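Listed after this line are the structures, all set down as structure tokens.
A short reminder: the numbers here are calculations on the coordinates, not readings from a lab. Just so it is clear, the model here is predicted, and its values are computed rather than measured. Cβ atoms are built from the backbone, for glycine too; each structure is taken alone.
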Structure P
Amino acid sequence: MDSTWPRPFSVEASYTHTPEDEALSSEVGSIRSHRGQEMLLDLVDEHSARPIETIVDIGCGRGRWSVALARRFAARVLAVDLTAERVRATAQAVEEAGLDGRVGVCRGSIHHMPVATASVDLVWCRDMLNHVSPLEPAIRECRRVLRPGGAMMVFQTFAGELLEPLEAARLYSAGLIEPDNMSVDYTERAFAAAGLRIACKDVLRSEWREHEIEAGETERILEDLLTVARLERHRQGLVDRYGAARYELLRAGAIWRPYQMLGKLLPVAYLLEAPATDP
């Protein structure tokens, strides 16, 4: 047993409810999480030092945020992703939103963006740096394309203090995650080495997941939990039919949100700033 955790009660006392127990339970039950994922747009709006007219959405996924950025800031957006399937999905999302004239889509890498130097007001980088290696040159490339005084929004999930070493090793291997990039200190050193200053840091922890549940959006987290449970209960047969790598990849994706809720993963949002003048 870990002696660092307090054990102030006897077994009998632990099953005896007191007014303090009721007060604690009531206070925790009254806590509400008012911010969802859209707060990232507010973060940019509130802390950017210059108008946002040109944006690169690096690691654009299926285009949700490329569309949201174009609408929020009435800006021109270049959506870039390494995966051809996601580039096609983003192009379709942009077309369906009627934003073909303002949102371009292309395949590319964070290490070599098809963008001119000092031509962008905002680099949007959401939940993709876990996979990037080496990290520091990638951040330097983002710094290269930013205009003086430009901003970079980074949303990143790090290892939480409750993530056990064996859990981390299994998750990182299955999810193709760079272990160093799961460290807050390592990542923030990469920001500094690239010449980007942290203008705002928001440690979100489980806030978004709580917000979803409080809003009645429980389907996704319940599906994740069911997936993890079913994978565990039927592990051998599923591994035999589909292979261990595919099994572990599905499990890593399904356990990501529950781990955020349990404090094993730590979501953090940053607004980084480039110097107002080049050195």
Structure Q
Amino acid sequence: MTSILRRDAVKMLSMGAVAAAFMPRSSLANLAKYRFKLGIQLYSLREFKVEQALQHAKDFGFESVEFYSGMFPLDSNQERIDQVVGMVKKLGLTISAHGVNGFSRNDAANRKVFEFAKKAGIKTMSADPDPDSFESLDSLVKEFDIRIAIHNHGPTHRYNKALDVLKAIEKHDVRIGACADLGHYIRSGENPVDVIRLLKGRLYGVHLKDFAEMKDQTKGVILGKGHLDCLAVFEALDKTGFPADGALSLEYEENPKDPIADIRECYSVAKTAYDA
């Protein structure tokens, strides 16, 4: 390296150090700690039209959105797919996932779901697959390079505990993993951080949700007012290597007619933990 080039390199490094010195501490922490984005499952805004829901997501401060079929149908034609994807991009958002979608042994039906995801540029599909669907899913995740994330739905569901999900996926392609609904795991009596650690390496989605009590019949609450510790969750996700393009989505199911104030409060709790 010539003396001129060396001098220029040192100058650039010095300028970077000065810029970092004036950068807010929270920004430096996030650059070092968290690769993943805060998003929202749009089922939280299910009483709104898609345009309104996306605008609300942007206004809250979320960076990504997870769609569900009621707002972005699997049978959408290419024109509608382009419209929805265009709306998302115009607002500076990204699509993290889509679901929860059912899968059966019907390979042709399963293929249509993957074809939709490919057209929409969606990398992760949260799912509630039938036990006899895995042979089909093994083939499709390899062909499309799209992840399947099994979503749990609480004590009466076939994927109740984290171990139920692990048993279902252990002999299958690594792209078949989990979408951990932390609220439903709370209802199942499981600690969210323990769940994240158990699912390490196969966790592709997370629903941030909280409940008042660790039992089947309980009430959904604002994040942090039940059994969900957002800071502990984010630290666990980071330590276990949750992917940068994983779907980390707030899902707030209470007060569907007028959820705005509640979702804003949930976002504030999550963002405070995220920036800590």
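List of remarks:
- Identity of the structure behind 4.1 (criterion: distance in nm of label points 7 Å out along Cα→Cβ at positions 107 and 155, calculated), options P, Q: Q
- Of the structures P, Q, the one that 42 was derived from, the read-out being percent of Cα pairs over 29 Å apart: P
- Which of P, Q leads on distance in nm of label points 7 Å out along Cα→Cβ at positions 179 and 211, largest value: P
- Structure responsible for 18.9, 51, with Rg and Dmax of the Cα atoms in Å, for residues 187-250 alone calculated and labels P, Q on offer: P
- Taking mean count of other Cβ atoms within 10 Å over residues 59-66 as the criterion, the highest value among P, Q goes to P.
- Computed 15.4 for mean count of other Cβ atoms within 10 Å over residues 91-98 - originating structure among P, Q: P
- For percent of Cα pairs over 29 Å apart, for residues 67-226 alone computed as 28, the structure of P, Q it came from: P
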